[in-house]
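Several structures are given next for inspection.
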Structure P
Amino acid sequence: MPKYVASRSLTEVTWNATLLGPDIVVAIERLQAQPGKDLIKYGTSRLDATLLQARLVDELRLWIMPVAAGTGRRLFEDIDTSSLKLRLTDISRLANNSAILTYVPT
């Protein structure tokens, strides 16, 4: 499976990976225009805000773990939430008491 890396500091990558370059929005738009399977992004980062604001996210899955963390970055910290509208489409309850919430932008 090909892997794509979004980075502001790397100049090269290895292990079946492709560096997306400085304009991540254009790079993702090119990938989405190609035939093939879905693009999947794991984890959270500032890239989430960029992808959501550019309307490049078709589905957002949030894995909610029953753990309290007192500090850290907020998931939508860098996003204008007045323009972010999400519709809940699925809830999966897991045996470890966590849940996966699936949203689609509206």
Structure Q
Amino acid sequence: MHYGSPLVDEMIAVLFSHPQVYVDIAGNDWAHPRPHFYGQLKRLVEAGFVKRIMWGSDQMVWPRAIEVAIETIQNAPFLSEEQKRDIFYNNAARFLRLTKEQIAQHHRK
């Protein structure tokens, strides 16, 4: 949850040791200053775990939280378009074991 922030080194160790573990970036993607968040996210990506990072907002009552959380990933200068798609959707689809049919249905909407 929340990629273990601020314990990113420990989370990297967990991800390395347990290939079934995924992390989300909810809350951190809008609540922290972008340079801080980007530094931590980039460490996870550079450690080779971009395929196990899932987007989230943790939006409950804060205005614009979802919008800011989306913009934060869209504007991450170190992420490729493919990596952004993975974080926004593909990693969660794999984690949830969605079928090809379910994925196709989501993309039609």
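What follows draws every value from the coordinates through simple rules; no lab data is involved. All values reported here derive from a predicted model rather than from experimental measurement. Cβ atoms are built from the backbone, for glycine too; each structure is taken alone.
Looking at FRET efficiency 1/(1 + (r/R0)^6) of positions 38 and 70 (r between Cβ atoms, R0 = 41 Å, to 0.05), point out which structure of P, Q has the largest value. When FRET efficiency 1/(1 + (r/R0)^6) of positions 38 and 70 (r between Cβ atoms, R0 = 41 Å, to 0.05) is calculated for P, Q, structure Q comes out on top. Structures P, Q were shown, and helix-only ellipticity at 222 nm (-39500 (n - 2.57) for each DSSP H run of 4 or more, over all residues; to 500) at -5000 was computed from P. Out of P, Q, which one gives 15.5, 43 for Rg and Dmax of the Cα atoms in Å as computed from the coordinates? Source structure for this number: P. Once distance in nm of label points 7 Å out along Cα→Cβ at positions 22 and 54 is evaluated on every structure in P, Q, the highest one turns out to be P. Structures P, Q were shown, and relative contact order in percent (Cα under 8 Å, 6 or more apart) at 21 was computed from P. Please state which of the structures P, Q yields 1.6 when distance in nm of label points 7 Å out along Cα→Cβ at positions 6 and 30 is computed from it. Answer by label: P.
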